[in-house]
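Below you'll find the structures, each written out as structure tokens.
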Structure I
Amino acid sequence: MRKIILLVSAMILRVEVFAQEIPVNLQQQLEDQAERSAERLEDDAWLQQMETFSRHKLNINRADADDLRRLGILNELQLRSFLSYRKLLGEFISLYELQAVPGWDAALLRKLFPFLTVTTVISNREQLFSRLRKGDHQLLLRSSMDLKRSKGFIPDSAGRAYSGSPQHLFFRLRYQYNDLLQWGISGEKDAGEPFFKKSNRLGFDHYSFHFFLRKMGVIRSLALGDFTVNMGQGLIQWQSMAFKRSADVMNCKRQSEIIRPYNSSGEFYFNRGAAVTLNRRKWSLTGFASFRKLDANRYPDSLSGGYFVNSFQTSGYHRTDTENENRKALQQFFYGGNLTYENGAWRSGVNAVAYLFSLPFKRSGDAYDRFAIEGKTWSNFSMDMAYTWKNLHWFAEMAMDARLNRALLSGCLISLDRKADLSVLWRNISAGYQTINGNAFTESGFPTNEKGIYLGLTFRPRTDWRIDVYADVYSFPWLRYRVNAPSYGRDLLIQVVYTPDKLTEIYGRSRFRQKQMNRGDGNYYSTLSVPQQNFRLHISRKISNDITIRQRMEYVHYDKKGSDAQQGFLFFVDLLYRPSLKPLNLSCRWQYFESTGYDAAVYAYENDVLYSFSIPGLSGKGKRYYVLAGYELDRKTSCWFRLAATVYEGVDHIGDSNDRIMGNKRLDYHFQLRFLF
């Protein structure tokens, strides 16, 4: 039987060579993330992970559940199905046998094959020797800059607002052996920050160091330096990249190792100290401690004569005197742990985190801020559970904060049929519940003040058709920013994907969102429902072995019949040239956009240099272009260059305040070198 499976699979499947091209579903998730948050997306850990797996493939005969989760491709039902299949039938003899795993189809395997292999497991002694001697060294150098100077770089009577040069600089030196040992150091300077002068006499504005070890005896993982902590479903702690609603409707469960190494360019969402996970049979114990100085908004306290803070500054910018006033104004000591028991289909864990601050937090006094954190200490506790039974996977997390406010999130993934999967997620988070690094599957940015239920359905009527639908209905029992009364909302999406052959993919989707906001007519406690609808058609066609063409058209209307009606439109064409046996890769885009307001801005994922991506939010009217070239100088040296331009119509300047650029054009470049040794 196995021989028949291997023969059939070999004929219908094709392995694709890894390039810096992430799956379409992840591109969509990144676009949604950029639309809901104005912060820069700087966590490139997943891109590094996938590039590592492409060069040092994951052995499916040795991989455990955490290894497979790091791929970021499998949902929990698919993962459990694989583990059950391997336990029942033993080691795999070929990758093509994976098509026999229940719930795995050809589309999924095409995503997985570039990162998997079948090899013999080596001994621990050989592993230790190999870790220390046979890893890869990598040096990455990156520079980018807006070629047209903004107001902050132009001297006036008071001098320049920005104290540094306009270049953004980044370097990363890393040693890595497979996914078992890595260490590295990185440094970043944002545009406008000084370099080897003034406040940055040691060079870069931000430095990061990490040492990370996996699977060494009872040590499941060991982190020294910079690391992230991710627990349960994010109700008390989640620092790595995580997504919320998307067309990938079965991806509503948070999945990650508790401890992960950190070496990205972001300057806020990580810890600095030590962490370890010990594993013995069915039990694992994790402990961590971190001390950092953080940027925070600091104010004098007239009552105590000291200072207090009311919020963090997460941008990482230190360009002006104002931005530097609150630099490292707050000292934070963070510690906690986890105890997990796992017995086949059942998993349960207890989590705790605690914070000590050098200055007290104080509420702003606004009504919506009534339950905000106060004082110099804070803590959260939770219990998370998961259970798999046949074609059903259930998961939940119950949490409590230092004031005993409660939060609950529970969901399940169900394989209804070979052609249909269902996801359900319910949350009930009290208005008083607060967390510092929480990031759960909620409408709000933080898990607080929310009740809701999410339903998602994936239906595959034929091998070339896929329909994804979700509905999320939620309410906010207490006030929110710009909403001076309890409110509610809903989010509905349907996406249809058609793949007539391996060279073509077409998808169309419609998304409807409705939330309540203040009326703005002087009635302080009156709200109204504001709808937004998006329509998208996306076509990708591989016209030869080397050339792919993509096209997208999207229309957005915001509050269509209201007093603040806005609409947006986007159309782009991509051309990608990626010959398999040549050292040169090229991609370019021509894009037209038109938006009558910020709330109807349009977002589209753009290819960038290795380990990077761009998702600009565009409003106004104009055109955008970019060209990206990657070239391998030899087997160990590669370079990338990207040039992008945005041309607006009917404006005499772009941006505001110190970021204002005179004229109607914005031009920027990215340049990167990578050395392997």
Structure II
Amino acid sequence: MSNKKFYVTTPIYYVTARPHLGSLYSTVLADVCARWNKLQGKKTFFLTGTDEHGQKVAQAAKEAGKEPKVFVDSFIDVYKKIWRDYELSYNDFIRTTDSRHEDAVQAWIKKVQKTGDIYKAYYEGWYCIHCEAYLTETDYDRSLTYKPDQGPACPLCKRPTSFTSEEAYFFKLSAYQDKLLKFYKENPDFITPRERFQEVISFVKAGLKDLSISRTTVKWGIPFPNDPSHTCYVWVDALINYISAIGYGQSNKKKEFDFWWPADLHILGKDIVRFHAVYWPAFLMSANLKLPKQLLVHGWITICGKKMSKSLANIVDPEILYEKYGAEPIRYYLLRQIPVTQDGDFCLEDLEQRITSDLANDLGNLVNRMLMLAQKNNVSTIAVQTNWSEAALKLREEAWNMIDDVEKYMEDYLFHMALARIWKFIAHVNAYFHAQEPWKLAKKDLGQFIEVLSATCHSLHTIAFLLWPTMPSKMEELISALGFSFDVEHNIITNLKLNRWTEEFKLTFIPALFEKVILESKEKQGSRECTQQGSAKEQESTIPIDVAAQIELRVGTIENCEEIPKSDKLLKLTVNFGPKGVRTVLAGVKKWYQPDDLIGKQAVFIYNLKPRKMLGMESHGMMLFAESEKGRLEYITPTTSVPDGTKLR
């Protein structure tokens, strides 16, 4: 049954503010995972929602002058609108104020009480209201003396904690230390990335203390069963959402619960790993429920190298991003730019460069030129091809290889690698299209012309399905333009791998899929600066025409790029110059680019530069870059793909 379904969750988000870039990122990741599994013919369930109880929410409501329920209700429509704008196809939006959720939390507590894992005692210690977390003895230096109003810093958010003293119900977390360690050993892929897993194992090995699961000083929460003077601790309340949404505690939904549980993937940020990797499995063990299969723990997002904060005025509002750039470029950028297992950086300049180079130029221009060429030559139906040229067969082989690579990357949640691999193939398709020169074939060899269109259509058909999880609306538009309807009832990935390129295409011309981003004010400013600098140094910067004629600039495709272990600056590029052959070029741009950022890209090189040795390797050429306003080196590329080896004039 498990291989026919996929259940993915996001963390549920505190409703003390509007959605931010971090919550959007988590939810996009879950959506992409759900859609990828839909392509494999699986039934999917994608859950997201809001965490609405606890002291932090109650205080925020008080500061806003509202009752807690009225306060939390005010955020729900905003969340749902933004999630809808970003095409997030969740199946359920759980709220911890839902009656079904309250029933599930109380059902879980009653069941665990019967096992003897819950008892009443007295709690004294430090509490972080921001993280809704109690500090353990290992979280701070006990050799220091703290006053009640000057608590130690929370290990999660680094903000001061407050001293709490109250009666509470406790969960016997200490009884599950060995069971958890045994589970971790038997399930080495439970947490990705691996370093997060090691942190969890070390934490558990250091010793677990019983966990307070109720409060008497906080009234905004779910009443504790049979003891209304207590409310449920917010993390018990929150974690139960993963089972309450699929029917736990509801007798009429047992079949539904048994089908979907356990979750295949919990997606969360690294700041809440302990709750999901330690507390949650112990809670489930105590209730004799199966444990989730895997946790995908993503890093934090910085803004142009700086942490997001109100004081720096660099908080990114997803709604404003949507209004300016649209949903799908943002979805693409988040997955392409940020490795899911590491911290990542979001920068508008990089976003705009990606939209223009990757989406508008590489993919958008390819689609547009192919459709325009077909329309110009009155071709609307591309018949099934029975014989393929050697060039087309090589492209088909590359398509099959690409599908295998993308499938592996997606299964490992390496979304940035999957997208880089797709763009490498897009570069191959562009190179094939240019090399075949179909605009000439249309006049002299109609059969060959149709073959080139067919090979390009087959390639775009594959690209569109593989990119659908990331950019669903645009790719459905492309699939429709090729004459197909979008259907995920079958295993599309398997069908793509078996596809022998025997499709007929009925073409429909569509507007450009993506628009280039041009900031007029920056261009004008840049022009003024260039003019001023040129006027001041015009005489000293001029060179004779015969010297300029000696510099040979050519376009090449970077077929491979790798790091040089002993260098913190150089990348080793393998560049295809078409009929001019393949060369090795060393570029000192490791600070700005990862190898995957450059593979498959066309760039401009000084072709006739005298070879030079660096770190024992010989570089045959120089890649050209322009420095942006922020000091980043941007590689020079043609506005449309051209044949490799093309000489600039």
Structure III
Amino acid sequence: MPDSLNPLTLAVGQIAPRKGDVAGNIARMGRVCAQAATLEPRPQVIHFAEAVVSGYFVEGGVREVACTAGGLANDLDEAYRTACAGAGIDIAPVDVVVGFYERWRDTLYNSAAYLTIGLADGPPVIRHVHRKVFLPTYGLFDEARFVEAGTEVRAFETPWGRAALLVCEDAWHSVCGTLAALDGAQVVFVSAAGVARGPWHGEATSLPIGTPGPANIARWERVLRDVADEHGVFASFANLVGTEGGKRFFGNALVVGPAGDLRGSAPVWDEHLLSVTVDLSDLVRARADSPLLSDLRAALPHVLASVDRISRGIPSPLAYDGGEPAAADLLQQARGYHTGEFAIPTELLGEETPTVVGALPEVLPVTRLGLGDQGGAPPLVIDPLLTEQWLTGFLREELRRRGFGRAVVGLSGGVDSAVTAALAVRALGPDNVIGVRLPYRTSSPDSLVHAELVANALGMPLRTLDITAAVDGYLALEPDADPTRRGNVMARVRMLALFDQGARHQAMPLGTGNKTERLLGYFTWHGDDAPPVNPLGDLFKTQVWQLARHLQLPAAVVEKPPTADLVAGQTDEGDLGIRYARADEILNALLHGFSQDSLRARGIHPDEIAMVRRRLEGTHWKRRPATTALVSNSAIGESYLRPVDY
């Protein structure tokens, strides 16, 4: 008898929460649930991302935005009813998976709740709360500082079947998916705050051909496919979108079938409502075709015994059977090995002629791979279209969040300011980006010409403010100032002018410094590093050039030797004593943990490595806020922590 259909319609609400606005975000989710109710078929489950109630990077603000599961259920139920009533939509029960910072038993957790809201005959039902087990506290994550870790992964009953919840890094540990499946889960819901990383094209099959996406999308897709395929379950992935403190969430919600097959995906970067109807009967077919879960259940007593032995530190003795010469001789004879060839013995073939399968090679072919052929730091080659989309979205969202619709860019005639201006024009429109030329009397005439070329090419307004009188007014008091001091005065006067122009036009000054300059300390502290928003700060100089060519900026700007133009005849590479391409190669490797020996093995000269390391390690202070003496237990930036966009 053929299997009957057992349909389940899942919807993933991919939204960008407003940082810290718990009430507003819950109201927004209520409207998304109401919108989902207009779909055909009407979704039975709506899945939202990790920390969608408050935003993810709230740092010390967790205690302010955390709520109880009961309070969240009641508020979301009310928001759903209000949204349905306002839109004239019939209210019907719907299950919702929602990520939130939870207050439970006077302790804070990063949790996900499974709720049923919109019931006709009673209050909402809390069917399960999962508290994130694996808290990332490395790189850009610091969760263990602000919340406690959960201790349990389990499945639970729902109106349509059995489910399990995981939060972000939980899914990266295969044991979590294993526990959920062993406990009977049919669908595993993974709620995440996945930050986009890797400005080179990710090989994710969930993206349409030709659609760029950050590199780490491919790994997330692989994780979800593995959770589903290994255990024969459906997997639903809900991820945030939007920008928080310069970090962009990539979205790309997924629904994966129990054979690891992609059933549906949402776009990168943008808010979206993805609805996918699946047949739960597929679980039977998938587990029959690949009975890995059944095999695990059979082997589980032995697996648990091994886990117990390992956790208790009990060594396992090496044990094996001894040789059996007679049997070995028979096996050798049956194999029929002959010198230089393999033949099947005639006694095994009856009267037929022995068949020679093939000669064994005297010398095996060799493949040799050196250090330069594998491993190494991530690529410096970027996907320029992806990077353009990434950074324009960042600028648009970051300025809107801070209440700005316009930007000011100091146009120096160099490639960095040109790329910054081009990105800002694409994000905000040419009329909303003001270019400012800030020449000093010793500035190169080419700088003025090239800045005007950029402004004209982008169609943006351009002002010129000569800073000579302001700089010389101060330097008249310091006639013995050397070129470095004079250059620093110019840079700081230029920044004063940019911030004042920002105030005049109610516009945000944008930074233009690239990652190479920042790492080498090749900038004026509280000068060209001062603007609060910088789209290029995590791109090496060679990557800025790649982006500039993609943006089709004037060749005269892109191809000329880079210069700060603070001293006549000065060039960046002349000051640094190294080409940007080589500096980027060394910095990229050092930042990813490769040793000096590893760099030397890749053909880089020790003097170049030493010079870059010396500049890198001697300028940490320039990349940090001012050092403040700590005298209390509530020091700003150490104990009292709030993100810049809170």
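Okay, here's what the table says:
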quantity	calculated
Structure from which -11000 was derived, helix-only ellipticity at 222 nm (-39500 (n - 2.57) for each DSSP H run of 4 or more, over all residues; to 500), options I, II, III	III
Structure from which 35.4 was derived, mean projected area of the Cα convex hull in nm², options I, II, III	II
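None of the figures in this text is laboratory data; all of them are computed from the coordinates on show. As the structure is a prediction and not an experimental result, all values here were calculated from the model.
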